[in-house]
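Read through the structures below before going on.
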Structure I
Amino acid sequence: MAEFSEANPVGIAIIGAGAVSDYHHVPGIRIDPRARLAAVCDTSEALLEQRKNEWGIESVTSDYQEVCSDPDVDAVIIATPNCTHRSIALAAAENGKHVMCEKPLGLNAGEVRDMYHAARDAGVVHMTAFTYRFAPSMRYMRHLAQTGRLGELRHFRSQRFLDLPETSWGWRQYKDQAGAGDLFDMTIHRIDFGVDLMGPIERVCGAVARFASRDRTEDGQQCSPSEVDDWSSLIGEFAGGAVGVWEGTTLAKGYGFDGFGHEWAEINGSERSAVYRLHEPNKIWLGKTGQDLAPVDVPEEFLKPEGSPRDPNEGAPATVFRYDLVWEFVTAIVEHREAIPTFYDGLRAQIVADAVLDSHQRHTWIDIAEEPR
């Protein structure tokens, strides 16, 4: 098993050179001296040429198999359309590459289960890019929940409201490429929140809806209309006895917030309530009987994971915490341990998201079986 350090950094290949990789994966690699950008893969030759200049990388290709078999590559980050995740992850695992993948991991739980089993059986580090787990206020909320500071956990509540243009989403609006819309793109993050904070979900009922046809591109060209949801919701019952409510939409007019949108995740405990908000991730809202909810600063020790090279005092707070995603991936590789969250966590969230679609179609509650490891 390879040993990595600053003298022998982890060679990471980016597969999918779009906005997400440019926004936080590549910056995360750049600030970690234990990591280096080893290769870039994308189906767009024009984008590859652009990234060669912007990212200062010479090793580029449009063939992910070439990346997965490259001896100079130790790990891959998958940031491609959802329908491609399974095949790339299986190729990475087969070639002994550690792998982090954007969410949703696949088009359905069956695909995700294949990915998890392949990575697990190959003994490689596997990680789901549930970025918001790394927000300081979310990390602190988890601490409060797990240490009993909130009392008995009773309610979980999540809202994710975005004000996006009603033009085409490209591949993201077709079921055979995306699986679902807001449910798989945004609400699945919040399903993971709930499980991480409150424990396993035992049953759900849910619904999805589509309001925007998205049959025009930004420049006015006609395209095939959207097939996926732009609003999603669910009610869940946790194994520990608590309940949860989730709602997400991309059509909440006036909820721009500098592009970050409205994010509200809340726990109501028997002693206190706690609230996380994305656009101010270095604060948490706390309240109890006789003391209304009010913002307090997240304690310094929760502003970043111990050992992260990121300076929490630099950059936009709602952006820079995302760099810790790569830090966790690299640390798990260096320390020969599981990355958190794993593909197993991605699978558990996917099972719940699939159940929401099933519930909507059948108009009934769906039981969630605990997935064996």
Structure II
Amino acid sequence: MNTHRFVRGVSLVEALVALAVMAFGMLGLVGMQTSMRMNADIAKQRSEAVRIAQERIESARGYTALTGDTGSFASIASVVEPVTVTDYTTNTTYQWTATVPTPMTDPPLRSLAVRVTWTDRNNQAQAVDLHTGIAGVAPELAGSLGVQAAGLPNAPINGRNPAIPRDAVPQSDGTSRFTPPGSGDIGWVFNNVTGVITRICDASFTTCEVFDGLLLSGFVRFDYAPPFNTEVPSGASFPLQLRVNTTLPTAVSTVNCFTDRRTDYVAYYCAMPLTTSSPRRWSGTPELRGFDIANSVEDDDEDRFRVCRYTPQDTDTPSGGNVDHPRTYTAVTTALTNQNYLIIRAGNDSDPYACPDDGPSDALNTNTWDHQPPRS
């Protein structure tokens, strides 16, 4: 009897020890789960903070003009007072600030540091810092990233010919639809591979006619009084028209272009018809109209204007040919984009103004030459 009672007592002690060990293990597991939950919560908050900081940076990077009070490159500045964020999904409140040191002017560059702060579940302060640099490049010149380099193949952008406007909508049949700004009720259909305009349609693209042409496009900037800055013109735009007087495919014919006026520039788009014989090509001279143009390069009338053409050389026939924006295009066989102009005043009623040379930075060759009136 005594032996059986001893055995039963040992089993009870072992069970109690096992329960105690299990209890300590459960306590450790609960602690680990709490820590994992806390870390997961902080990780989610940190991801959200990174998203908020990235959005602030991309908002600054998406400036629409180089100058101006809001939405411009010049308006990118420090934000000292914390700004509370409302569009977040995690269980805390975020605030952000921004720091912009003294900007560089040559070349124009702004460093931007965005800090997002919040308080975690344990009431501990947390922060995320992102740093970037933003170059002061005119938004309309962004298309120059897709310009073909000398001697290199014409590489597609997002599977499309780089000449196709970025706002064109890709279709499933290897084409892209584009409604030229200012056209009203006209649409163009581009071949994604060749960049050729193959059809001209109504605004709904339900009624089309076959067309074989190339895009000619660019921007007109304004800078009225010296010292002129050809890289960052500061003048406000005014309404104008642009047409091309062609000699090919039809002699003494006119192609009217569509214009899209914005605050500080005018964009233009021309659909240039091609000859029916091979090689398919066109030739002609662009002409800006709709405002009072100087009578000659010596004209100093303050109420008149001078049209300068962005071209790397002081000549009507630059050595690079059509791509370097001559006064008259000859036998053009490829689309031409970024064929840009600068409008300045003719003079100050005592001295004529000359089309300005390259700007202060060497980032781009922004030399201009007389287009209207031409230099004899």
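Computing semi-axes √(5λ) of the Cα gyration tensor in Å across structures I, II gives 31, 25, 21 for structure I.
Each of structures I, II was scored by relative contact order in percent (Cα under 8 Å, 6 or more apart); the highest score is held by I. Given 5.2 as the derived value for distance in nm of label points 7 Å out along Cα→Cβ at positions 119 and 223, which of the supplied structures I, II does it correspond to? It traces back to II.
Consider the structures I, II: one of them gives -8500 for helix-only ellipticity at 222 nm (-39500 (n - 2.57) for each DSSP H run of 4 or more, over all residues; to 500) as calculated from the coordinates. Say which.
I
Values in this text are rule-based calculations from the coordinates and carry no lab data. Keep in mind that what you see is a predicted model, and the values were worked out from it rather than measured. Cβ atoms are built from the backbone, for glycine too; each structure is taken alone.
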